[in-house]
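In the part that follows, the structures are each spelled out as structure tokens.
Derivation of every value follows stated rules applied to the coordinates shown; laboratory data play no part. If you're wondering where the values come from, they're calculated on a predicted model, not measured in any experiment. Cβ atoms are built from the backbone, for glycine too; each structure is taken alone.
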Structure I
């Protein structure tokens with residue numbers, strides 16, 4: 001199952017990706033996390049790694065050489081790509097957890113992120129998961145990845161919603177696009193401080209036919225880990241993410 005985690009910038013996409021990965025690994029699943037957010041550089045620390053993997057963009061020669069290298073011998077010329085096919089250095093592993101990164105914007109005047117979108121689209125389309133494997137994709141903020149067709153290879157879409165008007169607006173837009181693609185989609189509330197806030201968000205989302213499958217509380221354990229750049233410990237957010245994972249697995 002390949003699951004896209006998307007939403008407004010700052011809504012907590014990377015946080016939920018990390019929480020779900022932790023719970024999936026605890027359940028005995030083999031987890032591949034795909035870091036496809038070109039602007040957020042800290043996901044590897046959230047997952048407990050000391051350094052990031054070499055971006056897959058480097059495997060095809062970087063942004064400038066993408067078109068030429070895609071025609072040369074590498075995993076992207078295969079009809080399918082398994083987790084085991086990704087070369088060492090481009091994938092990090094620990095126990096049942098694996099991490100790959102599509103690429104990052106690293107300097108000024110580097111140009112747009114479109115080549116990374118193309119690479120991400122091809123990778124997710126060809127990614128073949130074995131039994132007991134799950135992929136969690138930390139998408140770039142907003143909806144541009146839908147326009148690039150990145151989500152074509154995804155099985156289900158999670159919309160992360162924080163308590164803000166803009167986050168709700170992005171959720172409605174993602175719902176429209178997801179429905180047009182025929183992809184199942186659900187919302188997960190994040191940074192929720194009270195049951196009253198959760199109820200209000202759920203009511204508004206349900207008016208737009210968006211089902212809420214989980215509520216991640218405003219957990220100090222997550223705040224401390226995010227502030228320190230470390231992996232998440234056990235807390236209310238972890239338990240809530242476990243319930244979201246249970247729902248997703250029941251839909252396989």
Structure II
């Protein structure tokens with residue numbers, strides 16, 4: 001499905017028109033059942049040279065937003081953000097997605113079965129910023145019908161979304177504290193190599209897109225994340241994507257963290 005709106009920036013001598021970004025909803029399964037969570041990916045394809053933004057866009061930009069319109073009893077979780085790229089355009093750093101991105105949301109149906117004569121209709125109103133040298137806000141209204149079934153099958157079209165998924169940082173021993181004007185994240189990991197670790201802070205209130213300093217220690221990895229010069233105060237929690245080499249060689253290796261920041 002195609003974006004329904006293309007806007008142009010006001011105040012430019014020459015109007016800037018962004019090409020349409022293709023958007024569609026892709027479910028993780030063929031068929032659903034009452035009470036059993038499934039996933040829906042927003043798949044966005046962008047024209048060459050254009051990008052959209054991570055939950056923390058960096059020094060400028062706007063994160064993609066999904067406003068779910070769900071049938072009664074259905075619930076949607078937050079977007080499970082995949083690993084972005086860091087780019088610098090005109091001296092401004094940002095966390096972005098280029099070419100395409102899969103933004104996955106967990107959806108939980110109600111615990112009891114529903115009337116199969118009225119299959120649920122899932123709607124999503126999506127807004128995002130499409131940028132190259134300049135940026136244009138865009139919007140699409142998407143929908144999909146889900147069918148109740150006793151035999152749920154994986155949807156092959158969802159496979160690229162599954163490969164990009166981040167996971168909750170279960171099993172990782174983490175600690176975060178404030179050190180001067182940085183947040184210091186320590187990761188207990190035997191044999192960890194700093195060169196294979198990345199961190200993308202998730203809260204734009206406290207962090208821009210400065211490059212973290214990542215070092216190896218005797219017990220694991222230390223990540224120093226500079227606070228934004230616009231941060232109103234030190235954060236009480238540290239959120240973001242910690243990317244480690246996958247232990248089994250599969251998946252993205254990205255872990256979403258959300259931990260308390262302790263006082264030094």
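Assign the value 1.10, calculated as Cα Rg over 2.2 N^0.38 Å, to the correct structure from I, II.
On the way: I: 0.97; II: 1.10.
Comparing all candidates, it corresponds to II.
State the single structure among I, II that was used to calculate FRET efficiency 1/(1 + (r/R0)^6) of positions 89 and 241 (r between Cβ atoms, R0 = 30 Å, to 0.05), giving 0.90.
Numbers: I: 0.55; II: 0.90.
It traces back to II.
Matching task: 28 is the computed value of relative contact order in percent (Cα under 8 Å, 6 or more apart). Pick the structure from I, II.
Corresponding structure: I.
Given a computed value of 3.3 for distance in nm of label points 7 Å out along Cα→Cβ at positions 97 and 217, which structure among I, II does it belong to?
Numbers: I: 2.3; II: 3.3.
The read-out was computed on structure II.
Looking at structures I, II, which one was helix-only ellipticity at 222 nm (-39500 (n - 2.57) for each DSSP H run of 4 or more, over all residues; to 500) calculated from, given that it came out as -500? Could the numbers behind the result be given before it?
On the way: I: -11500; II: -500.
The structure behind it is II.
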